[in-house]
1. Matching task: -6000 is the computed value of helix-only ellipticity at 222 nm (-39500 (n - 2.57) for each DSSP H run of 4 or more, over all residues; to 500). Pick the structure from P, Q.
2. Between structures P, Q, where is FRET efficiency 1/(1 + (r/R0)^6) of positions 62 and 254 (r between Cβ atoms, R0 = 41 Å, to 0.05) highest?
3. Can you tell which of P, Q yields 18 when relative contact order in percent (Cα under 8 Å, 6 or more apart) is derived from it?
4. Any idea which of P, Q comes out highest on distance in nm of label points 7 Å out along Cα→Cβ at positions 118 and 238?
Structure P
Amino acid sequence: MSLTTAAYAVHSPTTPLEPWSFDRRDPLPNDVLIEILYCGVCHSDLHQARDEWGGSIFPMVPGHEIVGKVTRVGDSVTKWKVGDTVGVGVFVDSCRDCEPCRSGEEQYCEQGMTGTYNSIARDGVSVNYGGYSTQITIDQDYVVSIPEGIPLERAAPLLCAGITTYSPLKHFGVKPGDHVAVVGLGGLGHMGVKFAKALGAHVTVLSHSPGKRDAALALGADDFVATGEEGAFQANTAKFNFILDTVSADHEYNDYLGMLKLNGNMVLVGLPNPTKVGAFALVGKRRSLSGSMIGGIRETQEMLDFCAEKGIASDVEVIQADYINEAYDRMLKSDVRYRFVIDIASLK
């Protein structure tokens, strides 16, 4: 048995998203069926829909920031019940048996995590379709609970933008009193500011757009540096313990590395084109340049619980499904504060 599902899909890299329908699988014994209520729109959706990273599978239903309600459970499901409010993030399966999977870091699965969309399922045949759709069937082990108190539309981007910024801040041990800089103030950056501040850090936003000063301070940042201004990097030499770089546009890493203190860490979560890193920018103060991506299921749940405790949620603009192509165009212009979220009721 299969479940006819309404969606928005893209059928080639050069065509717009449009209404489409497909069949979800009926829940297997370990599966849950989720009615999708909201789905965030990630910049990576656009990259994959336009095949900018290569290997895109069409037709494609994007979306990996999913919040909804459990409507059915398989016979072997023990973690969830009908009516639970849950989330689904960037991946829906992993090998489960490699060292990263066993340690709760499925995002670094040695066989490769299985993406929520634009991926082939573990059966080697089925294509996974994402959250720009009315329902999703998923193994219970790859579902997280959305705590009470977080508005559901504002919870959706936490499943990607939230965990992408929370994970490195926690992994590298950001603590009260640390001086943390967040590079960029978009969908990722605004969450980085909120998390770093909630962890007790003194937070500075580094942006090439001077007009974002007020927005940065309103989000809780303690300071703002317009990096395009003359002398901005020199005036902030060796100032920060940690820099979270959320920018995907090309920029010069070496300038930012010079802003780190002794033993400081700069972590990339944006995905710009390759750039050269000078050895002297690292060795002089034993600085480190690292990368990070999303978190595993356990850490994602930890992040959501932290958000509920601290009153943190994404700042979003809720849209109807038929606005998705305009939303993509606006994302390219950075014309959103700070994440589009589709109201999936508009698909029904």
Structure Q
Amino acid sequence: MKKKLKILAAALCLSLLVCLPAGCSGGAGGGTTRVRLCEVTHSIFYAPQYAAINLGYFAEEGINLQLSSGEGADKVMSAVLSNNADVGFAGPEASIYVYNEGKTDNTKVFALLTQRDGSFLVGRRPDPDFTWEKVRGKTILPGRKGGVPYMTLEYVLRKNKIDPEKDVRLDNSIQFALMAGAFTNGTGDYVTLFEPTASMLEAQGKGYIVASVGTESGEISYTAYFAKKSFLQQNGGTAERFTKAIYKGQKWVASHSAEEIAKCIAPSFPGTDPKLLATVARRYKDIRAWSPDPVLGPEGFARLQTVMTQAGELKRAVPYGSVVTTDYAKKAMDALK
């Protein structure tokens, strides 16, 4: 059954927003325009964003960035729709759901950050010769049904001629945050994990990465920035400058090593082992998880809707231009040529 996006009350959202040290200082400081950015979660997966913050790119663009974490796409969307955040950062599916619910001042996605699923399939032993056929008849811990990681895994299984409803058991009874612990305690044959959890299990000898879900699925509009249409209409210059800062971060990450990226984003992840940061950065560079530019193209958007439709979570596809605008991304890229 389709799980519709829940638009929570503003008060509830505000109680769940957690201000993160790296963003609350406004990057390098001295910004002139405040932009309240609510991200879906705080993750190394979003390294280009933290590079842009820590290298002062937002400050260069005259933006005083205030970063908070919604811990869920529905809560991020609630913050944006209730004007408790200017810009949301989550999967474009959130904007698709809101559009289909008939919201007049719906959100539009204006900049892409990640272009592939960032989860990895982890098994119980090293398997350099892994093929997806090996999961047939096995149990996988896939996360929350209806979530994009879950749906993308289903898409990959179907792509490899494995029926996710008949040929494999997807045990979605375990909460996302508890999956690694459940797996190490003996539940399931495989588990899908994001970084740094996957690499941490591997370092401990408790699990081994055997495949990248993102590599197998191909490019997909995965995590992006969005704002209400009214905000973009009234603050087009701010949206363009915001996108320029993100694009600078994307370019910097693309041209630097995993070790340099780890050093750059370390202030955003205090207490995290620098070697682990480098390992994770290298994995994400290797699978080309980070989009090289902020343009969310029609092909990746179409694949996202295919993934959602096959999973039974999307009954009506939305027109690309109804929830996506590339105006600010293209202007930002032209300005930085």
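Only the coordinates and a few stated rules stand behind these numbers; no lab work does. Here the structure is a predicted model, which means the values were calculated and not measured. Cβ atoms are built from the backbone, for glycine too; each structure is taken alone.
1. The read-out comes from structure P.
2. The maximum falls on structure Q.
3. It must be structure P, since only it matches.
4. Sorting by distance in nm of label points 7 Å out along Cα→Cβ at positions 118 and 238 in descending order puts P first.
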